1. Quick check for you: by mean count of other Cβ atoms within 10 Å over residues 90-97, which of I, II, III is greatest?
2. Match the computed value 2.4 of distance in nm of label points 7 Å out along Cα→Cβ at positions 34 and 82 to one of the structures I, II, III, and report its label.
3. Could you figure out which one of I, II, III the value 3.3 for distance in nm of label points 7 Å out along Cα→Cβ at positions 170 and 218 was computed from?
4. Given that FRET efficiency 1/(1 + (r/R0)^6) of positions 50 and 274 (r between Cβ atoms, R0 = 30 Å, to 0.05), derived from a single structure, equals 0.20, which label among I, II, III identifies that structure?
Structure I
Amino acid sequence: MFKTPRESAQASLATDVRMPTLIRAAVLTNYAAVACQAGLNPRTLLRKAGLGESALADPDLRVSSSTVVQLLEESAQDSSCLTFGLRMAESRQLSDFGAMSLLLTHQATLGDALRTTIEYRHLLNEAVAIHLEEAGDTVIVRAEVVTDTPAPSRQATELALGVLFRMCNALLGSHWRPYSVNFSHAAPPDLQVHRRVFGTAAKMEFNSDFNGFVCSAADLQQKNPTADPVMARYAERFLETLPVANDLSVLRDARRAIYLFLPMGRATIELVAQGVGLNVRTLQRQLEESGVTFSDLLNEVRRDLALRYIQNEHYPLGRIAELLGYAMPSSFTRWFTAQFGMAPAQWRTEHSRRSKA
């Protein structure tokens, strides 16, 4: 019986999370232009990151997601441009999604397009985890950049949100605006680029509990006048024949789910298992085959998010405790001290002192 590459990959789920997550080089679209505008030499920075110029010439080339995230952060730092990633997103087109663009163009609604993006993330950018959360008449679209190892990802996060926003605009029209666009990091001194990308009418909330945007549930149900179900089925069959860059891994999928669910207070093994399409016993078994337990994975993600949150001085420690799933700040303090050798308040003070030295 013939198996598509995707089905074949599913037969090997216990991929070691230490294997680098590969993504399409299309994520670097507009990198050279933005780097030059910022006074940088893109070729020099690409070589320093271990990437050749082919990464810019071939959008379907597979590159390490962690390398790309680090490249964007260093480019922003070297150019003193806090909006480097967002500038890259500014002129993105639906066609930059490669073969996926045909399937997205013919989805019946925006909600269908977002769910399709989640389903086929293995063909786009597996470093970006997306989750749709319905809350009455509103929908929260969460998008988190999940790196193989903990690393700053402000630029990659703003790039991902900018690209996702432009996809929504392409399907609903440039008049569309969400209720808010949310960032877990602090605001830059100048919001000019953010207003240019997201529109002057969009409310931007920095130091938020999540990265993503909030929109009307009705927006996700709006009909796409260009949708053609026949073309959508054709595109879907074609995509199933494409090779995947990464073996599908329960370990990687569970890790992404925890990143999304933990700040929501929903990172239980039952909900994570549901999120990756398995029952609890199967999830436990496949994680153990990868050499970890669910508790190990939860603690790893909690450590990463703790450092990410605590470095943002706008987050009170009590709020960080809640985002990491602790009902009592004292419980968070005990856990943090056991993990990092000092209380969170002391860690923040010393880190702030070193960064200003």
Structure II
Amino acid sequence: MLVWTIVVAGGTGTRFGGAKQYASLGGRRVLDWSLDSARAAGDGVVVVVPAEQVGRPEAADAVVAGGDTRSASVRNGLAAVPADAGVVIVHDAARPLAGPELFRAAVDAVVQGAAGAVCAVPVTDTVKRVAGATVVATLDRSELWAVQTPQAFSAAALRAAHAGGGEAGDDAALVEAAGEDVVVVAGDPRNLKLTGPHDLVLAEALAGSPALRIGQGYDVHAFSDDPARPLVLGGVVFEGERGLSGHSDADVVAHAVADAVLGAAGLGDLGRHFPDTDPAWAGADSLDLLAEVVRRAAAAGWRPANADCTVVLERPRLAPRRDDMEARLAAVLAAPVNVKAARAEGLGALGRGEGIACSAVVLVGR
């Protein structure tokens, strides 16, 4: 019996503040977690995405546009499921922590004869029906279950339930309304639904993914033979000092901080994003590069919390301009920055005053 899964990821995330299916969770998109479990549980996957995302490659057998409602989105996905599928699973991408074992449990119940099976957990809180601010009734929680996805169905039962174009909070409700029996299988309390940003923080903890990361960056440049080249450190021009050789403005401090941000966010290094073979970055202001790095880290779900830099040099003295350097770097990172200076004590090229190096450590948070 062929098993196909429809992963519903077509929402706009109004309450979340953005498309939550594309938010980062443990270094991957929320959607990727759901797609991985879906692929492990069956023979094919259809993912339903916002219309503007249809052309984007996904780890699925078909990518279709969502509808105006959740039920309409499921119908769009159902149309892409092959006719010979015997079981169809419907799963919300906003539940990224649903493991393959939940998918298999729901499928097993359908294979054994149920028209539908939903993952659910018993309600443990006392539940009251309220009108306005007045309690109308206290419900018997022994009969109440909190329903999750994945939900599995006989393909025939699900297609028949959707044939009338009905709307419901979940697909099980449509199958129930068609007179079919839906059973409950054990869900997982950790299988939370991402609704607001705070849910993503909880999901990080449940997934065992750290909410903080540390990145390390290092850069070194030799002094330039061009007397007209300015020395730029931390976005500050040191007038009258010999400049450094490099493709951009050779700001070793900004470069080290940028590399540390990229490393913490798991985005590679500066050379990958801004290669010195690209003429677009010739003579570039390194604070502009740092700002772009911060933007890319934010797109991956990470924000700098602080930075600590150690500049190794024989000249010039940083103390007179240290506050300016820290302020300019902090303005780009939107986080505190500490800059220290150290000498190489006559050792090696740095000790001979042939160049300047900088190491940086950056802490980033979700």
Structure III
Amino acid sequence: MTPTFAIAGKLNREYILPSLGQPLLDSPGGNLLYAAGGLAVWDSNAVLFGRVGEDYPSQWLRDIEQRGFDIKGIRVFPELQNVDLRTFVAFTESNERSYSNPVSHFARRGLTFPKSLIGYQPVDESHTNAREPQPTSPAALDVQKQYRDIRYVHLCPFDFISQSQMVNLFKGGPQHIVSLDPAPGYMTSTFWRDLRLVLQGVTIFQPSEEELRALFWGETNDLWEMARKVSEYGPQIIVIKRGSQGQMVYDVPGNHRYEIPAYPSRLVDSTGAGDAFCGGFLAGFQKTNDPLMAGLYGNVSASLKIEGSGPFYQLSVLPGLAEARLLSLKEMAREL
């Protein structure tokens, strides 16, 4: 049976020191899994597209499959074996993130520094060329023929070239719903001309507030005006993710503007919350065909994610909790 959804993104090996709770040391992560976890709050009938090396634990892939996902799109490449997939983040007591000096963070908490993190250096994204495909990004050529007609597609952040090729692959029919979460590396005014061409094949555009402001730096400070300008190039729905301030949703065909406050959750670990939102949004849009309701679904997925660590934490919460939050949040959203 063809999956309802397709998600493409990156996989990594996570080391997380949350503000509360136990650390995660060498655990499966990456925006692909966080988006999948957000989707799976509502529906796990999805195929995942990503790339790993032969040293990526096969048990992790089996675990993902056992959660109901189709992993035939996760390709194992021998040449990626020496590519460092490790990522590190430590949260301060005020929930600010730190990506560097892992040794000092472990020492400060009285934790033994893991041998598997020796030699780790954070990737300096400012020195990566956004116009060059990265070896760990999923590629259009990785998408097998039987998956190319899947209607609901979400592209997590990865390099611009690989994302644009994926958009071109899936934008074929009028029934395709392509959701794009841009990578911060290309959300600059110098990339605007290139991005406009890609947006012609995008249905749902989901940048963060910081990314959207960077794209329109020096032009306007009005987020709704930015959303309107983006909509001129094709997207029918623009979602602006604002972290603890919730989301802004611009429904272009209906000319509706919505503000959704963040559901009041107990913040433990915000890693992947934006990706979880995007996964939940796509599930909600497939169920309701309503941009506001989709935003509520995504908001709930993110609210559950931040209460624990790991991409699938939200799948272990009490049954019915997501539905209860959805009803509660519906009363809090407002149209401008």
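1. Working: I: 17.1; II: 25.1; III: 12.9.
Largest calculated value belongs to II.
2. Values: I: 1.6; II: 2.4; III: 3.0.
Comparing all candidates, it corresponds to II.
3. Answer by label: III.
4. Values: I: 0.20; II: 0.45; III: 0.95.
Source structure for this number: I.
Where a number appears in this text, it was derived from the coordinates with a stated rule and is not lab data. These figures come from a predicted structure and were not determined experimentally. Cβ atoms are built from the backbone, for glycine too; each structure is taken alone.
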